[in-house]
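What follows draws every value from the coordinates through simple rules; no lab data is involved. Source: prediction; values computed, not measured. Cβ atoms are built from the backbone, for glycine too; each structure is taken alone.
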Structure 1
Amino acid sequence: MTINRRTFIAGSLGATATLAWPGRVAMAQQELKLASFVPPTHVIWTDVITPWTREVAKLSKDQLTVRMFPAMQLGGRPPELYRQVVQGISDITFTLPGYTSNDFPMMMLTELPGIAKNAEDGTRKLWSHFDKFLARDFKESKVLMLWNSDSASLMSRSKPIRTLEDLKGMRIRTPSAAQSAQLEALGATPVDMPANQIYSNLDRGVIDATMIPMSAALDFKLIEVAKYFTIETPLGRSPFLVAMNRARYDKLPPDLKKVIDDTTGLKLSLAGAQTYDKKNDEALVAAKKTREIITLAPQEQKRWAAAFKPMIEQQVAAGEKAGLPARGLVSAYGLLG
């Protein structure tokens, strides 16, 4: 075959295009997989996370998109969600640190009773203490959202809860080891359980009650199976988390990292907190129509708070023994005298 100048130039251009094209395709769009245990109707999914994914696509000019997988569509069980994002099964997860409390020893301390007045107050405190105390729990991920739930309530199937004595021996669902310790301090028997399993277990009498924020009564249809709702309890509140695989984030080009950075953090977390506080009010209105709402009396609140003091000291001592700045964090929350 005779290679003339025209043939050489044409071949060279073709080779250059072949080499360049894959790179252009790779840069055209990057997709992130976001997984969670919540149903697609969950208020955070619909009102906070979905609008955020649209904002990411818009600001990146569709160079970065988020594909959503609710209700454990990527497989596994809710307590496995954080491990899944660390392992790269998903790129982003929406979960509770409390589902795997041992992975988050400092975050456990933020679930102690008396940490905040409401979800927004608790969320601001989480972020104000993040760099100094909490970041060490998230070395394998990048935190996009971290926010508190609205105030915890106790939803019972057949027995109203008005006093400490009512709690004795009751089997009560708990979301985390930290909150299990609170129930034990009150004389109840905690049962670890993800939120999506509460309905069936409460309906069948496997548990007598559940400890969960009032907002969840609507998202998980708990008004259908609980008859009594005890509110204004001095219980701790759950932190919620949206985290991204650290390596996946690090591999993004600078402009797409900036999109992630500019749209997440405290601002997006406060949107989650405010959504929960609003949903709390809506759930109360809905429950009052057919169920009994029990407001814990001020004197009972003091009794419960007194019952928690030894447990708080024990958890601080255990944290310090493990080499964690537990006393510093709990003192920053104002829980120690």
Structure 2
Amino acid sequence: MDQVSFSFIVPVYNRPNEIRELLQSVTEQTFNMPFEVVIVEDGSSETSAAVVEHFKDQLQLAYYAKPNTGPGDSRNYGMARAKGNYFIILDSDCLLPPTYLQTVYEGLTEDFVHCFGGPDAAHASFTHVQKAIDYSMTSVLTTGGIRGKKKAVGRFQPRSFNMGLSKEVFQKVGGYGNIHPGEDPDLTLRIWAQGYRTKLLPKAYVYHKRRINWSTFYTQVGKFGRVRPILNLWHPGSAKITYWFPTVFCLGFLWAMCCTIFNIWWPLAVYTLYFGLIFVHALWKVKNITVALWSLWAVCIQFSGYGFGFLKSFVYITITKRKPEELFPKLFFTPKN
């Protein structure tokens, strides 16, 4: 760890206000060793140049502007130009607690790995909708804690809103691919294939704002669902039966509703019990009845968006045998040199 130097890598697309908040949180870090922040403007029409200029005397900053090629390629662009040898990749809509970098340093000192991931959390200032989406995306009752909310997660797949990557691994595997979303699990699977370990740093959390509404949330999780069969195709050993859960859940709910026509109510009762558990658990976690109620809606959107997106992608790929790039061109960016 005496030889490690950190560089934050942050791609941004039309989010100067988010970059301002993120950089302000970076200035408040308690870590007492030098580090760098690399901002990569990914073809924005509303740039963050003025915001970066405002912080240039408080942080060691590097700012690059380039054509729009997607977040994965933008992260590669930043890592290729960074001065550090250990990259911490963040989304532009994240905030860091003051001890974040110190926690990362201590976690790597205790057990060094070339790739780590940390969880996300909801800040007290977040809206009810943001907190409800955060619950849905991180709860053990919905995603099984795969985003770091659960300590016993097995072989952890970091997510690029809060992910660390050594320069050695970046050069070895070639960085992110051109798919989005899905570029982070694809990268992790290629890292594993090269024999490197990954691990969760449960205390190295970020506040992930997710500035989206219900419509964009549905679109986002729908893309997550469409991407997973593509990743299973590229990495056959990574396929898990649990990826089918949202699809089965949604089809099962439709079946339960049909059963009521024939006066069969127990299937619907099972779903009622599950949503009751969601409400009680959310209320216990967030201590707010409004957020708990919105969490029910967030879970419905998440499962339906992901579930039917997964089913559509699986059927298209299985039946047509065409390349994913041809079937779902909007999930792919074209890198530009």
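Given structures 1, 2, which gives the highest value for distance in nm of label points 7 Å out along Cα→Cβ at positions 139 and 299? Spell out each step's value before the answer.
Details: 1: 5.1; 2: 0.4.
When distance in nm of label points 7 Å out along Cα→Cβ at positions 139 and 299 is computed for each of 1, 2, structure 1 gives the biggest number.
Given a computed value of 0.98 for Rg/Rh (Cα atoms, Kirkwood Rh), which structure among 1, 2 does it belong to?
Details: 1: 1.11; 2: 0.98.
The read-out comes from structure 2.
Supply the structure label, taken from 1, 2, corresponding to semi-axes √(5λ) of the Cα gyration tensor in Å, for residues 59-226 alone with the calculated value 24, 19, 17.
Value 24, 19, 17 for semi-axes √(5λ) of the Cα gyration tensor in Å, for residues 59-226 alone corresponds to 2 out of 1, 2.
1, 2: which one has helix-only ellipticity at 222 nm (-39500 (n - 2.57) for each DSSP H run of 4 or more, over all residues; to 500), as calculated, at -13000?
For helix-only ellipticity at 222 nm (-39500 (n - 2.57) for each DSSP H run of 4 or more, over all residues; to 500), the value -13000 is produced by structure 1.
For relative contact order in percent (Cα under 8 Å, 6 or more apart), which structure out of 1, 2 has the highest calculated value? Don't skip to the answer; put the middle values down first.
Values: 1: 23; 2: 19.
Structure 1 gives the largest value of relative contact order in percent (Cα under 8 Å, 6 or more apart) among 1, 2.
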